[in-house]
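Enquirer: What follows is a set of structures to go through.
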Structure P
Amino acid sequence: MFSALEQAKKAKIAEGFLRQASSEQKNKFLLLLADLLEENIPKILVENKKDLSDTVDFTPAIIRRLQLSEDSIKGIAEGVKSIAKAEDPVGKEAGSWVRPNGLKIIKTRVPIGVIACIFESRPNVIVDIAALCVKSGNAAILRGGKEAQHSNDFLMSIIKQTLVKTDFPEDAVQQLEDRRYEAVDDLIQLDEYLDLVIPRGRESLIKSISAKAKVPVIKHMRGLCHAYVDSEADVDKAIRIVVNAKTSNPATCNSIETTLVHQAVADQIMPRLIQELSDRNVEIRGCPRTQKYSSKVLPATEEDWSAEYLDLILAVKIVDSFEEAISHIQKYSSGLTDSIITENKTKQEKFIRAIDSATVLVNASNRFTDGGEFGLGAEIGISTSRIHMRGPMGLEDLTVCRYVVIGNGQVRE
């Protein structure tokens, strides 16, 4: 077993190879990886069942995040193929100009370097990160949660096999071999070899890594997301969006946890919305005015407005005004994704300006906040940080700009 330091040193060497790799080389890796994932579906499912066999203490949300199926693995492979088809961001010009002295200044994109990603539950993440990092020229060190260890180990073996078969350094993508929690702390302090840390998981995990890391951290904070149904919302549209944003996959960070409904449309919205959510086994926790519409609605507490359920539970509040809705979201939102449903263009613009979340949606489900849905192929995370970038992080977001200066003997006087 190699230490975190030894693995980081190996990753730094591999990163030197990756930043020089051609698009053709990188795409060859990705297409073979996709093929091997599909060829190994039965074996992947066997390993995934081992993880699922010990889920006594897991919530339904964690089980949903952990479970793979034939279709979901095919979806992961398709995501890898879409990354292969995507434009290579490395070397892409962000701008160029010529100075009066004849110097040509080129702003161009280059890889970040060595990226560590600490994540939980989702086995697909290990493939997504490997694919995105190789295509963007970055080396990666990954550490998944113990709940997905069998799945992650087997998926990593496929990644390693693909690296070797396509003549990439085997250390270009690594799992942290030391499984102790202390090893994570060791890794994120190796600022001589590591360039970025991206944690994905519980809020406590992200806060711990942010407090201890000596390298930059891009946070993927919890998803306490809102949908606000305005007084000028299309009723059918609003109900469809809210139901989808809660029930299509409640275990994801981009599902809504709170719905705010303007009192002017509450009589039209609430009876139907409560019924449709109840039909889908959603537990509704509502304010006193919401409770009046159905005995199925449980009383909401102050804690409910701050809760990330990641489950079939929704907090619902009737508000008196657009301004009250804005104030509520500003107070409780985690800053990941919030939406408004309204036909009023002025209110749409005001909402976009007032809500300082990584993604703001108008008349669309919060569930679209996703790298795949944005056409990025996949994402390494959804950044809620206020540096580098915010929202789903795709290929281009795994590069930074630097300057290349082309001269013909110029010197500075």
Structure Q
Amino acid sequence: MIWLALAGALFSQPVAAEAPEETKAENSIAVVPLINFTTDRGVGYGAYGAVFHLGPEGPGDAPYLAQIGAQFYRTTGGYQDHKLVVDLPRLKDGAFRANIQAGFETWDGAFYFGQGNMLPRVRPEDTPENYYTFGLDSVRVVSNVRVPIGGQFELFTGHLARGAEITVYPDSRLEADQPTGVEGGWISQLQAGLLVDSRDHEISPTEGLYSEVSMRVSHPALGSTWTLWGANITNRQYHALGQSKLVLATREAIDIQRGETPFFHQIVMGGSEWVDIGGPIAMRGLPIGRYRGANTAYGDAELRWGIKDFSSRRSSYRLFLVSFIGGARIFDVEEDGGLFEGDLAHGGAGGGIRLLYDEVFLVRVDIAAGREAYTDPADPLGTSVAERAWVPGVYVAFNAPY
């Protein structure tokens, strides 16, 4: 069923006014059905649609002049994620770029396994109902502005507003731990940073880098329930291996959180792009929320192979095969044994297929296997590992993870 996501993109067609056959369409539409399965959310279904404005003369260096997208998505595992996306890459003739994303997320079974790096879990068949889960209803509005300052360098700033209502299940790990944020509330966070972007193609680069350093802060004076600050350094690099059809893409990052970071937001890293640990973006193979803490290092490597270019009417397509490996490591000074006790990293490896439509819209299917650690069911809060096993993860998403 997951291949329907790719099939939907194939049948998307550009929309344009009456024009000669050789004239390129000024607008393009992509509509992709979402039918997929993940181990943490069950069978999912919905759709994502976007309108891209390319302009009469084309978008120039930008992938498009404007994008408006909307998503409807829900699963049999009690999860919903609906959002609206607006991206304007060339405001004021490229003087700055702005984007905003507004969404609503609800999940009857969001995961909480504790905080730290040493968190073996009880096997699912031995886990009491709702022991590792909680209820989450969350709204969010994320806005960002990027301003070129010379050459490949840009300043960026943004604001995150996120409200969360938490349902704590009786006899759950969350009820036992009572971490910051269990009462729910609002995050109002300002962010600013510096980035360098030398990619030769924004959606599917073959050379260059996209690296950044940023700081963020939340405070009651900004309307936040909690006071916190954080810092992030992320380095992404792209290397063509002999030819542009074979590309090695890497990402390394360190994220630091201080203050009263609510537990439900600890998995969200700082930076110019939304990254959460676990699931389809980082630490693929293990579920969202599997590991969280105040200090996080994460990294990935992907080998991307362009296997086919083709066209249909006035639309173009590029097909890729991908293999990847990645993981994350939590550094927690309060854990027994100190910063470097326990596993070096948690994560997995896998492969997938990606389809790039009209150079502006990328849909991907990733299949991963993550390395899971299990503890004795008689000691669910224990940190000793009784056994390890591989677990599957299947993800349908838009845009590359980095």
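Enquirer: If helix-only ellipticity at 222 nm (-39500 (n - 2.57) for each DSSP H run of 4 or more, over all residues; to 500) is computed to be -500, which of P, Q is the source?
Expert: Values: P: -12500; Q: -500.
It must be structure Q, since only it matches.
Enquirer: Separate question: Consider the structures P, Q: one of them gives 1.08 for Cα Rg over 2.2 N^0.38 Å as calculated from the coordinates. Say which.
Expert: Working: P: 1.08; Q: 0.99.
The correct label is P.
Enquirer: Looking at distance in nm of label points 7 Å out along Cα→Cβ at positions 57 and 73, point out which structure of P, Q has the largest value. Provide the component values of the computation, followed by the final result.
Expert: On the way: P: 2.9; Q: 3.7.
The maximum falls on structure Q.
Enquirer: Also, quick follow-up: So distance in nm of label points 7 Å out along Cα→Cβ at positions 161 and 297, computed for just one structure, reads 3.8; which one of P, Q is that? Walk me through the numbers on the way to the answer.
Expert: Details: P: 5.4; Q: 3.8.
Only structure Q yields this read-out.
Enquirer: Of the structures labelled P, Q, which one yields 13 when relative contact order in percent (Cα under 8 Å, 6 or more apart) is computed from its coordinates?
Expert: Details: P: 19; Q: 13.
So the calculation was done on Q.
Taken together, the values in this text are just the output of simple stated rules run on the coordinates, not laboratory data. Since we're looking at a predicted model, the values are computed, not measured. Cβ atoms are built from the backbone, for glycine too; each structure is taken alone.
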